[in-house]
Structure I
Amino acid sequence: MKVVLTKDVKDVGKAGQVKDVADGFARNYLFARKLAVPATEAELRRLADQKAVNERHQAKAEKEARELGERISATTITLTAKAGEQQRLYGSITGADIAEALSKKLGTEIDKRRIELDEPIKHLGTFKVPVRIGKDVIPQVTVVVEPVAKAE
């Protein structure tokens, strides 16, 4: 019997797939637990419509991620910190600091977990920091770390 899975079923398939299973398994297990519905003409049409909607949403999200990635790549943020001898910072610049500055500059909320900083920045200078926006979208923001101006 052909069924459309409504939820992921271990060793059978993922939600949305059309599978051919034994009649008893379909009636006694899948239908009883609402894990699948019979693969009728109407259900197959609904499934195709749902896939088309999901594809449109995914394409829109990818487009927005690419546009945000281009904006991030073109952005340079300047952070100031107290520095001592040999241009070494007293503290450090973390992913949270970069995310906060980037969010203010772009006007779009950037989560600190998206900043792929191996270790905090502890020196003055210019750094390229990757920001994971989507699955395949990883732009690099330019971060300039300058010393705090001393008041005289």
Structure II
Amino acid sequence: MTELVVRIRRPRAADLAAEADATATMYLAARQAMLPALRDPHTEAETRAWMRDTVFTRYSVRLAHAGHEIVGFAARDGAWLMQLYVKPGWTRRGIGSSLLREMLADAAFVTPVLRLYTFARNEGARRFYERHGFAPVAFGDGSANQEGEPDVRYERSTRD
């Protein structure tokens, strides 16, 4: 069987609504697979509207595509990596690393440091970011996020 080539690109303006919806589907599946007991403060419809109206219109977004399928995405707002998710079944193929490299290169034009939050119990994400040079700089008790989950703030230079 031939392995599909994964390409990283920006969303297409002409396909914005469809790509936002496909990305929302992938995002919801990834969060469920990663942290199945995570409290979700939003309905599926709210998440889809947020993806379309906020993420895809206000953030710098990159999509990972394999054929016609979105298998990962990352979104950055200034010095903050807001989202980075890979579709279940597509992890450990370098997709997250490719998306992160794109976000770091993009951020280097506007900020010397890229910051992000991840949930403290998301050990896979924490290992991923630490492998990529991010250092934990603050630990929260969950009172500052909608899920009520303890979190960790990470930072890394964009110039490394």
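Since every read-out is calculated from the coordinates, none of them should be taken as a lab result. Because the structure is predicted, anything quoted here is derived from the model rather than measured. Cβ atoms are built from the backbone, for glycine too; each structure is taken alone.
I, II: which one has Rg/Rh (Cα atoms, Kirkwood Rh), for residues 42-113 alone, as calculated, at 0.99?
That value comes from structure II.
For mean count of other Cβ atoms within 10 Å over residues 58-65, which of the structures I, II scores highest?
For this comparison of mean count of other Cβ atoms within 10 Å over residues 58-65, the top structure is II.
The value 1.3 for distance in nm of label points 7 Å out along Cα→Cβ at positions 26 and 106 was derived from one model only; which of I, II is it?
Label of the source structure: II.
Give the label, chosen from I, II, of the structure having the highest value of mean count of other Cβ atoms within 10 Å over residues 82-89.
Between I, II, the highest calculated value is found for II.
Quick check on the output: 1.00 is Cα Rg over 2.2 N^0.38 Å, derived from one of I, II. Which one produced it?
Checking each candidate, the match is II.
Give the label, chosen from I, II, of the structure having the highest value of FRET efficiency 1/(1 + (r/R0)^6) of positions 34 and 66 (r between Cβ atoms, R0 = 25 Å, to 0.05).
Across I, II, FRET efficiency 1/(1 + (r/R0)^6) of positions 34 and 66 (r between Cβ atoms, R0 = 25 Å, to 0.05) peaks for II.
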